[in-house]
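Colleague: These are the structures in question, set out in turn.
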Structure I
């Protein structure tokens, strides 16, 4: 069974919306890959992330803001013959988003981005304190390229 490419935007968004985290792949100063799972928000072709304002990933992203985000959902083990190891595989749906991190500094834009993150997790009736918004690092990644794949479904 071969994987098939997904290009239909509502299908891509449905996969993203089902994910609990995304993996953010970046490059460290020596050119080595560095990847972290992160909470996220998705809204109209833009991924939002939040973090402490300082740290290793922030330094890496400020130096080299190009990233690849990995979203993967609906994992299910499958096999053709339970006694033959090579017949096992994993069903999945996945999306890759390529883009460049932009750091959000505007207070209202930060608040809106945080709303997108909260909505990803079904949160309702939430409030932010002003110091919390001022002291959090909020990033956005506009999708320059999106690739989707489905296997086994």
Structure II
């Protein structure tokens, strides 16, 4: 039997099923995005999502346990760390972010970490806490693309 490596025990809350863990296999790009991008190369996938399709990205980086968004619909493009919910009770990590208490989404308020005039600049120039965006996303739960 293949045992899953739990990253965070109580990450999601799903209805009557209770708290759901975040697993190591949940990190990075999912299979449907890899198929859509027609590549398993992280840079190619990122450039497909951000530069070609123009989607916003919401992700949770396990490196610092914060939620982030890359907001491609803004001009200039904004990269934000989403503000923590001051009412967070500590039970479910997903509910930790967004001051409205609804959990994070790509238009949640946050601290602007970087701005970019062109989406083509992001892959080579964006770092979070000194870590490249490629490495950050490989250790992140990519929660929403819209």
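Colleague: Suppose distance in nm of label points 7 Å out along Cα→Cβ at positions 44 and 68 works out to 2.9; of I, II, which structure was it derived from? Kindly include the intermediate steps, with their values, before the conclusion.
Modeller: Values: I: 2.9; II: 2.3.
Considering all the candidates, the number was obtained from I.
Colleague: -7000 is what came out when helix-only ellipticity at 222 nm (-39500 (n - 2.57) for each DSSP H run of 4 or more, over all residues; to 500) was calculated for one structure; which of I, II is it? Can you show the working numbers first?
Modeller: On the way: I: -7000; II: -3500.
The structure behind it is I.
Colleague: Of the structures labelled I, II, one was used to calculate relative contact order in percent (Cα under 8 Å, 6 or more apart), giving 25. Name it.
Modeller: Traced to structure II.
Colleague: Let me ask another. Which structure, out of I, II, was volume of the Cα convex hull per residue in Å³ derived from, given a value of 122?
Modeller: On the way: I: 137; II: 122.
Corresponding structure: II.
Colleague: So distance in nm of label points 7 Å out along Cα→Cβ at positions 76 and 92, computed for just one structure, reads 3.7; which one of I, II is that? Walk me through the numbers before you get to the answer.
Modeller: Details: I: 1.6; II: 3.7.
Answer for the origin of the read-out: II.
Colleague: Upon calculation of FRET efficiency 1/(1 + (r/R0)^6) of positions 84 and 108 (r between Cβ atoms, R0 = 30 Å, to 0.05) from the atomic coordinates, which of the structures I, II produces 0.00?
Modeller: Details: I: 0.00; II: 1.00.
Only one of I, II returns 0.00 for FRET efficiency 1/(1 + (r/R0)^6) of positions 84 and 108 (r between Cβ atoms, R0 = 30 Å, to 0.05), namely I.
Only the coordinates and a few stated rules stand behind these numbers; no lab work does. Here the structure is a predicted model, which means the values were calculated and not measured. Cβ atoms are built from the backbone, for glycine too; each structure is taken alone.
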